[in-house]
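There are structures below to look over.
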Structure 1
Amino acid sequence: MDWRHVPSLAGLRAFEAAARHLSLQKAAEELHVTPAALSHQIKSLEEHLGQPLFRRLNRAVELTEAGHALSPGTTDAFSTLITAWRNAQRVTEDDVLNVTAGPAFTAKWLAPRLYEFATSHPHIELRFSASVKRLDFQRDNIDVAIRFGTGVNDDLYSLPLAEEWTTPVMLPEMAGRYPTAESLLDAPLIHDASIDFMNLPSSWPAWFGMLGINDVPSPHLTFNQAAHAVDAALAGGGVALGRRSLVVKDIAEGRLVAPFKTALATGAQFRFLCASGTESRPQIVTFRDWMLAEIAKNAHVTEAMTVVSLT
């Protein structure tokens, strides 16, 4: 690589920030230098090129034709450099793990179990981001993502976790009032609308229909967050159609009961995702194995169910 005709990185960095902000003042603040120092770096860059990169206005700057030609490449180059540096840091940080999962999974699966992980693995610092947005592991500085769906991720390391099913759940003291599936038609039903957009068999009509029961009443309560639907059931607000991952710990520990032992398979599952090639990093292996062990602890709840698939 011939560096003889490439100007200093300091000048290019000053130009990139000024071109992005179209302001020498804002660029200087970002780079923690004075506007005069930043202007000097850009001036040196322009002298090296032999033509101006900016037209100076009263309170701003605008790119010249040469500036427009240079700007996209410098932005991409510095973005690539920053990503490479972050990746190098993450390889050496064997005591930090950045994890993202949806808000409901974070609240109902991860959070109640994290004390056990912290106690067993005090050398690993977990950093969580509760989000369901599409992500880029490098750009977003993420090590592990837990995502729900029916698709596959061929470009990532993808480990399917337990299959998801749904079944009615309620407080133990409510179970005597609703001894049969038919009696649930008179119960205050709670609907979790968070995955309605996926068109999965996870609704009350689907569960009742599996048992040959039609004319299902509308839910008394509808939530667009799955965790809120579970919380409503825990508060005695009614009967929720609970998703396995979000209610299995409450069932196992007696806070909720699933009296009918008939569950409806959703056809979807949570997956453990990480960038290909990083799945053998020690902290990722540790976290993955811990999750699998935690899932196995409550396997008896699923074993007690008759899980029916409509497909």
Structure 2
Amino acid sequence: MICPVLMLRKLLRFPLAAMALLTACSPVQLLNASIPTYGVSITRNVAYGAGPRHNVDIYRPNDAKGPLPVVVFFYGGSWNSGSKDEYLFVATALARQGFVVLVPDYRLYPQVRYPAFLQDCAEAVAWTIHHAPDYGGDAGNLFLMGHSAGAYNVAMLALDPHYLAQAGGSRDAIRAAVTLAGPFDFLPLTDPEVQAVFSSVAELGPTQPINHVDGHNPPMLLLQGAADDLVYPRNATALAARIRQAGGPVADKLYAGIGHVGLVLSFAPWFRGSAPALADSVAFLRAHERGPSKP
């Protein structure tokens, strides 16, 4: 039997393999098969909307008491690929830190184009606000997290309040947000696949998170691999600078030698030594958690 960890390490030596890692079935299945799930309960395919892609998986630590803070995690995949089933390694890592974790699916290209996937994500968050207590979650401690295209989705919900308002939620319900390798300022569009995703609008300026900064966003932590050659680090540094200029709460951190896929893989126990992204994320979320003495 091939060791999944060794296979993944070999794949990550090659950029094209790394880019495909989180959309190819067998490597992700191998990784998730190596992740222990004892102590974590998983409720799969809970509907947050009416469509076949409007389902969420919910992870909760078995031994935790009381309502727990909630993390909604959005995966990446260039808005044209990805599945909630592939991110068990992220969700269990966060659940073991004492969070109720929701990983929603959302519609992808070519079924939809911008901004439909953002509307789906907003619907998932609004559903969570109302239903988190049903699964042991504290809706007053709601956090968002995402990787790559999912980080873009998170940033847009955190920076542009109209998406959550239209879905029956509120940006004010988000205590804090963490993004991993997010594209926030990526014009002009040069990738034909990305061009197709955003072909529904003639004016592309509003598609960029950096153009929605108003200084009233929830606290945001922008994590980025310094060696990322798919989503360049300037996306995080430019957005952080814009938010600071507007007076909004933000922190950013670059990890030396870490690439695009390596950043999210660092949540898996076998790769955790490559970057402290999990520890940094949890510390940031805990710092913004509303406790008994906090308003």
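Since every read-out is calculated from the coordinates, none of them should be taken as a lab result. As the structure is a prediction and not an experimental result, all values here were calculated from the model. Cβ atoms are built from the backbone, for glycine too; each structure is taken alone.
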**Computed -9500 for helix-only ellipticity at 222 nm (-39500 (n - 2.57) for each DSSP H run of 4 or more, over all residues; to 500) - originating structure among 1, 2** = 2
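Who wins on Cα Rg over 2.2 N^0.38 Å, for residues 48-159 alone among 1, 2, i.e. which is largest?
Max of Cα Rg over 2.2 N^0.38 Å, for residues 48-159 alone: 1.
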**Message:** Quick check for you: by relative contact order in percent (Cα under 8 Å, 6 or more apart), which of 1, 2 is greatest?
**Reply:** 1
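Of the structures labelled 1, 2, which one yields -0.30 when log10 I(q)/I(0) by the Debye sum over Cα atoms at q = 0.08 Å⁻¹ is computed from its coordinates?
Considering all the candidates, the number was obtained from 2.
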**Request:** Identify which of structures 1, 2 gives the largest calculated value of distance in nm of label points 7 Å out along Cα→Cβ at positions 168 and 216.
**Result:** 2
**Request:** Match the computed value 1.00 of FRET efficiency 1/(1 + (r/R0)^6) of positions 144 and 176 (r between Cβ atoms, R0 = 30 Å, to 0.05) to one of the structures 1, 2, and report its label.
**Result:** 2
**Fill in**
If you rank structures 1, 2 by FRET efficiency 1/(1 + (r/R0)^6) of positions 80 and 184 (r between Cβ atoms, R0 = 25 Å, to 0.05), the highest one is 2
